[in-house]
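Peer 1: Several structures are given next for inspection.
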Structure P
Amino acid sequence: MTRKTISFSNDSSLGGFLYQNRSRILTKLNSFISAGKDKLHLVLDFDRTLTLSQNRFGENVTTWEILKGYLTPSGQKEYQRFYDFYRRLEVENQLKRTHAVEWWEGVLNLFIKERLKRSSIEHIVARDMPARSYARELFSVCQSKGIPTIIISAGIKDVIDIWCKSHVIKPTKVLATKLFFSPKGFVRGWYRNSFIYVLNKREKGHAEISNIRSGRPNTILIGDDVYDSQMVDGKENVIRIMVHDPRKDAADESDYKLLQKFDLLIKTGDLLPVIKLLELFP
């Protein structure tokens, strides 16, 4: 069977993507297409990658921030103190592993103290976490082509699972911190072996997906933050795509700087360019 090859019509864009190194991108894409879809899998971040950074009320809607509204006023103030302190370190690129663990565990313990209920999570996720345009279609294309999709998130797995179900999205695997609940539905804790935070958000080291990685060595990685470029190891076997939808307090970074970490950049706000890319695979 003759494999498709692709070329670029100009030096700055490809079907909704921005890029920098034309020759390198061409080589990677044609290598991926030549190897075929049976050697490919997708790794995706969740917050601000599959979802929008803000909902219709202008609220930040990560899997953490969406739950802040169900805390008491004092709980919300405590949550904000965590955010203000550690987010500043993150923006300044000074966040260490100890800081990240303190931040994540501090908020998780706050959810326990505030007696957050699963029913509250289900209600707010279904109502107030908008999907990025073409997110569902992206997963449908992958499913029709038999391409595995792995979501790796520093968010909360229970929120992601509820969101996926409400949007009829069926990832192959979701790796994120999983809560456990009391018989009455209150958050009681989290499974320690599921604990993922911003600095250990990696594909490597998860035995449950090792068979996918070994059998499908080519990876398309999709994220929204410079940290996400590190989610997958490799250079020539990884196409790194960034969805540029920064939150309000994000550091201002040029396209040039972002493209030092990612191969392709999406600034249209939707995932249609990725779908068009996948359609090149017979």
Structure Q
Amino acid sequence: MTRRARGLAAAIEPVAGQVYFSPECHANYEALGFGPSPGDFNGVAGPEMESYFCSRGSVMGQVPGSVIAAAFGVFNHAMVERIVERGWAKTDAPTICQARDDGAVAQLRRVLGDRPDGVDEARTLLARANADLEPYGKPLYAGLAALDRFDDPLADCWRLADRLREYRGDAHIAAWTSAELDACQIGVLSELYWGLPARSYSRTRMWSDEQYDAAEAVLEARGLLADHQLTDDGRAFREEIEVVTDRGCRPIVEALGNDVDALTSILGRWGASVRDARGYPASGPHDLADAAT
């Protein structure tokens, strides 16, 4: 189950997550008064933070920064609250949500064409994967599930994939909070678990050195960290968080049954094309870490 859950999540990521790197999205946000993309990550246009928080958070409605910080989970909440307050002075949730939808679909259409291979099968399988998911404890998934689906097959695939992406994200937050970690601590553990230097990728989450120091002190006291590296116990602990996240996605895998590999294959091909077109970082968090340090 773990292999299939993670394989599907990896295939979904560039297809759904390209919304945060789409030049079409950035242009739409600029038209609303937000700043441009601050630069590129190895050729990929990175997100501008005001529009990032407001656009992703807009699926929950016109909510304050404290709610967006709570739902996203891994960012410095004080920074998020200030950023969102500035963003909501520029636009409202329905407007930026529409800009988000339009830009995400436009990039996929530019890269994949109107009807990429497998689009009808992918749509059917993505709909099945979503059909019986419950929203409890899943604020971002619930927000997306409340939005209308698209008549267009490719656009609908993006909507449904975005829901599954946030469902896993919500499940992941539940996993690490139940493991008695805070947002900075999970950031430190995750980047080391991915093979990144300490305080690299998690810099994008806007933590201060003082907050890092406090987080690392707690992790060291728990035997999870030593000399800025994961201990064996720390690596096993972080892997268990991922396993618990996989279990949280069991309804998705079970709904797909033997078709999970077919969906993973279709989305995997699409995601490779998106990466090749510089629509999503080729190395995921590794590219973002390089830019943040």
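Peer 1: With distance in nm of label points 7 Å out along Cα→Cβ at positions 81 and 113 derived from the coordinates and found to be 5.1, which of P, Q does the value describe?
Peer 2: Q
Peer 1: Right, another one. Work out which structure the value 0.95 belongs to, where Rg/Rh (Cα atoms, Kirkwood Rh) was derived from one of P, Q.
Peer 2: The read-out was computed on structure Q.
Peer 1: Can you spot which of P, Q the value 2.1 was calculated from, given it is distance in nm of label points 7 Å out along Cα→Cβ at positions 145 and 161?
Peer 2: The structure behind it is Q.
Peer 1: May I pose another question? Quick one: helix-only ellipticity at 222 nm (-39500 (n - 2.57) for each DSSP H run of 4 or more, over all residues; to 500) came out at -21000 when computed from one of P, Q, so which one is it?
Peer 2: The value was obtained from structure Q.
No value in this document is a laboratory result; all are computed from the given coordinates. Just so we're clear, the structure is a prediction, and the values are computed from it rather than from any experiment. Cβ atoms are built from the backbone, for glycine too; each structure is taken alone.
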